[in-house]
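What follows is calculated from the coordinates using simple rules that are stated; it is not laboratory data. These numbers were taken from a predicted model, which means no experiment stands behind them. Cβ atoms are built from the backbone, for glycine too; each structure is taken alone.
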Structure I
Amino acid sequence: MVTIQETEIKERGLLAVERAKKLGRPILLSEVHEMDMIDPLSFFNIGKDRYLGERFFWKDPKDELVLIGLGISKQIQSDQATDRFFHVENEWEIFLRESLVFNPYTEIGTGPLMFGGFSFDPYKEKTDLWSKYANSLFHLPKYLLSIIKGQAYLTTNIICTPHDDVSLLNKVVDERNNLLESLVKSFSSNTTILLETEEISPKHWKETVEQIVEELNEGPLKKVVLARELRLTFNRVVEAEKVLLNLYEQQHESFIFAFESNGDCFIGASPERLVKKHGTEIFSTCLAGSISRGETEEEDRILGEELLNDQKNLIEHHYVVEMIKEALEESCEKVILPDKPQLMKIRDIQHLYTPVIGKSHQDTSLLLLVERLHPTPALGGLPKREAVEKIREVEELDRGFYAAPLGWVDYRRNGEFAVSIRSGLIQGNEASLFAGCGVVADSDAESEYMETSLKFRPMLRALGGK
C-alpha cells in the first residue's frame, strides 16, 4: 500500500478553507494518489459498516475502468421533470468552480467525479418502490477508488466551509487511514434463501401486449417497449456485496453496477452502453433483437444465424441504429458504423449489436448526448415521444431507474452511461427484478412474455434463484 503524506492534505485543506472564507461558500478540495493494487470488491465491502447506503460500484465490460465510491461529499438531486439533464450538469459545473483539484494524472476517471443517473420517465407517477431515489440523483463520493487498466488511484473529496479548521482535516486523515487499514479484513456473508417469487400481474401484462399490438396495426406507433416486475422475498436481508460478487463472476463481460440510496440498492449487469465520451471521441451501442443461447456450440450457432436473419428483430434493430445515428449526427462532425449488425453473446442471451463511433465538437456535453439518446427505441419505442406516453399510460410498473441512463461524469467532462437493464432493486429482505421487450405489429403476447422471463435470469441467478 502506498503511504499518503498527511501533511499534503492538511496544507491543501487550509488553502481550501481560506478560499471558502474569501468566497463565503463551501469549496471542494480533491486530491488524487496512485496506489498499489486494491481489490475493487474488497473496497466496496469495507464500506458496509460506515457507508452503507452511500456506495456505488461500476465496471465496464472490458475491465478498462472500475470505479467504487464510498461516502457522499456532495449530492445532486432533483425531482423536476423539465430540463433535468441540463440542471444536473449546470449544478455540477457551478459546484466545480473555484474548487482545488490536486491531480497530477491524466487518466480519465480520476479526480472529482459524480456517479448516478436518471429515472426512465420523470412524468410517470412515482410509487413507494422508488421512493428512495430522486428522478435525478448523483453522488460525489468522499473516497473514490479508480482502477484504470490495472492501475489504482484513490481520490479524496472534502467539502471545506468558511467555518472549518484543521480539525476537519485531521478527521479526514484518520478516516482515510482506517479505511485503508481495514482492507486486510475478510468479508463474510450470510446465505440467503429465496422463499417466494411473485410475478406482478402477468395476465394483465399479456393483455396489455395484445392491446398494444392492435393499436400498432391501426395507428402511427411502430413499436412500444413494455416491462414487467418479478418480486422476490428472502429469509433475511439481501447483501448487495454477495449479489455484486455473483454478477462479477457470472456476467463479467457486462457493465456491472450498484448504486445505493437511503438503504436501497439498485444493482445489475447491463450489456448495453448508452454513450461514452473520451475527449472528443464518442462511443455508443445499438443493441436490439435477442434470442437464447444454445446448449451446444452447434445449437448456439444455429440460434445466432436465426437471429441474424430474423426480419422482426432486424427491423427492431434498424430502428435503434437509425435513431442513434441521427442523435449523434447533431453533435458530431463524423459518425462511423458498420453496414450490418453482429452478435453479442452473453451468458443467457445473444443480441444483435452494432457499435457506433463519433468525433464530437470540443465543447459537446455528455449529458446533452444522454438526453438525446434516452430512451432508445430498444427501451422506449417509436416514435419516441408517443411511445413513452403510451408506456406511461398502460404500464403498471414504476420503472424508476430501470432501463434509464446510469453512469458517471468527471470534472474534465468525460464519462460513460449504460442503459440499466438486467437489473434489480434490493430492499431489505426483498428485491424487485425488471425486464422488458419490444412490442411490434406482429408480436405474440406469449412469446414476448417468454422473452422477458429469459431476461430475468441473470439477476435471478445472482440473487440465488434459478
Structure II
Amino acid sequence: MTAAVNAGARLDRLPISSFHYRIFALVGAGMFFDGYDLYVAGGVLAATVKSGFSTAAQNSQFLSLTFVGMTIGALVTGFVGDKYGRRFTYQINLLIFGFASLAAAFAQDMTQLIICRFVQGLGLGAEIVVGYSTLTEFVPPKTRGRWLSMMAFIVVAGFPVTSLLGYLIIPNFGWRPMFVIAGIGSLFVWYLRKNLPESPRWLESEGRNEEAAALMQAIEKEAAGDQPLPPAVCAPPVVPFAASDLIKPPLLQRMIVGAWVLITINTLIFGFVIFLPQFFLRQGLTITNSLAYTLVLSAASLVGCACGAYASDAIGRRWSIIGASVVTIVSGYLYARFDAASDPAIVLSVGFILVVAIYVQTAILYGVYTTELFPTEIRLTANGICNFFGRGATVVSPFIVLALVTNYKLPGVVWLMIALVVVQILVVWAWGVEPRNRGLEDVAKAKT
C-alpha cells in the first residue's frame, strides 16, 4: 500500500512561484472567455431587438435557456469533475461552448440562436464550477482569497471587454462578430490548456497516491527552485467524505449558504447588470448611448473585484460579504429613484457604487467562498449542486424581470434585489464559515 502523500499540506507551504502563475494563466484564460460569453448577451440582445431580429419575449427565452444550459452543465460537471478529475472536465467544457459560439454567429433566426445559446450554456455552467475549484486546490491559504478573487476579476473583465467591443463593433458590424471572437478564443485556450496538471489533492482523495506523489515532486521542484522548502505539517488521517454527507450537518448548513448566495448573486447579475442596456433603452436612450452608459458602469465591475480581492484576505469572507450586501441595499434604493435620461450624472455615480458592491460579492461568492466550504473529494459535486440552484433561479429571473419592468419599471427590479440580499445577510451571518488563513482540509472538518 502506498503511503499517504499529504498533498494538501505540501501544496499549502509552497512559496509563490512560476508554477502558481502558470496555473492561474491556464485556468484564467478559459475563465475570461467564460465571462466574455456570459456578458455578451447584454449588447447582443439590445441590438437584436432594436433591429427586429428578436422580440423582448424571445430575448427572455434566450436568457432563460442560457441558464437552463448552465444549470444542467453545473450539476453534471460537479459529479463528472469529482469522478474523472478536474483536468478532463475542464477540457470538455471549452470545446462545448467554443463550437457553440461559432455556430451562434451563423444563426439564421432567433430560434437557431436560442438553441446555440442553450448549448453554450452547458459549457459555461461547467467552466464556472471546475475553474474556481481547480485553482482553490493549488494556491496557499494565506493568499487564497486574493488569488481566487483575481480569478473572478479575470472573469468579470469579460463585462467591460464585451461592453467596449459591443460599443465599437455592434453599431458598425452587427452582433455576429461578438460570437466569432468568443468561439475562436475558447478553442485556442482549449489547445493551450493541454498543459494543465491534474490536482494532486484530487488524485490523493481518489487513492491514486503514486500519481499524486510524482506530480507533487514535480510541482515542488518547480516551485522551490534551489531553495529548501519548509517541512509540511503532517495531516492526521481523516474519514473520507461522501456525497451523502451533504445532507447532514455541518455540510448541510454550508449547502444552504452556498445555494442561497449563488441564487442571490446570479439574480443580481443576470436580472439587473446584464439588463442595463435594455433598461437604458426603455428610459429613452439610443442604442449607442445605452452601450456607452453600460461601458462606464462596467468599469465598476473591475473595481469591485479588486476590492473583493483585498477584503477577502484582509477582512475575511463573511464580513466582506455582509458589508458589500449592506452597500448594495442602500445604493440600490437610491439608484431606483432616478432616471438615466433626466439625471445621467446621478445615475452613473450611484450606479457605479451599486455595481462595485455587487462585484465585491461576485468576486468572493463565485471565486472564493463557495469553493472553500467543502472537502476535496466532494468539492465539485457540492459546488455543482449549489450552482444548480443558483443557475436554476436565473432560468425564471428574465421573465420575472420583464414582468417587473413592465408593471413597476426599474424600482420593481431593485426591490427584488434588495429582498434577496437581506436574506443573504441573515444566512451568511448565521451559518457562514470563515475560511480566511485556513487550509482546505482544516475548513472541511471545522464546525465554524
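Of structures I, II, which gives -10500 when helix-only ellipticity at 222 nm (-39500 (n - 2.57) for each DSSP H run of 4 or more, over all residues; to 500) is computed from the coordinates? Of the structures listed, the value fits I.
To test your reading of the models, identify which of I, II gives 21 for relative contact order in percent (Cα under 8 Å, 6 or more apart) when calculated. It was calculated from structure I. When distance in nm of label points 7 Å out along Cα→Cβ at positions 90 and 282 is calculated for each of structures I, II, structure II comes out greatest. State the single structure among I, II that was used to calculate semi-axes √(5λ) of the Cα gyration tensor in Å, for residues 170-265 alone, giving 37, 28, 13. Working through the options, I get structure II.
Mean count of other Cβ atoms within 10 Å over residues 122-129 was computed and gave 29.4; which structure, I, II, did it come from? Mind showing how you got there, number by number?
Numbers: I: 13.4; II: 29.4.
Clearly, the read-out refers to II.
Structures I, II were shown, and distance in nm of label points 7 Å out along Cα→Cβ at positions 258 and 418 at 3.2 was computed from II.
Work out which structure the value 2.2 belongs to, where distance in nm of label points 7 Å out along Cα→Cβ at positions 66 and 98 was derived from one of I, II. Checking each candidate, the match is II. Highest-scoring entry among I, II, by distance in nm of label points 7 Å out along Cα→Cβ at positions 138 and 274, is II.
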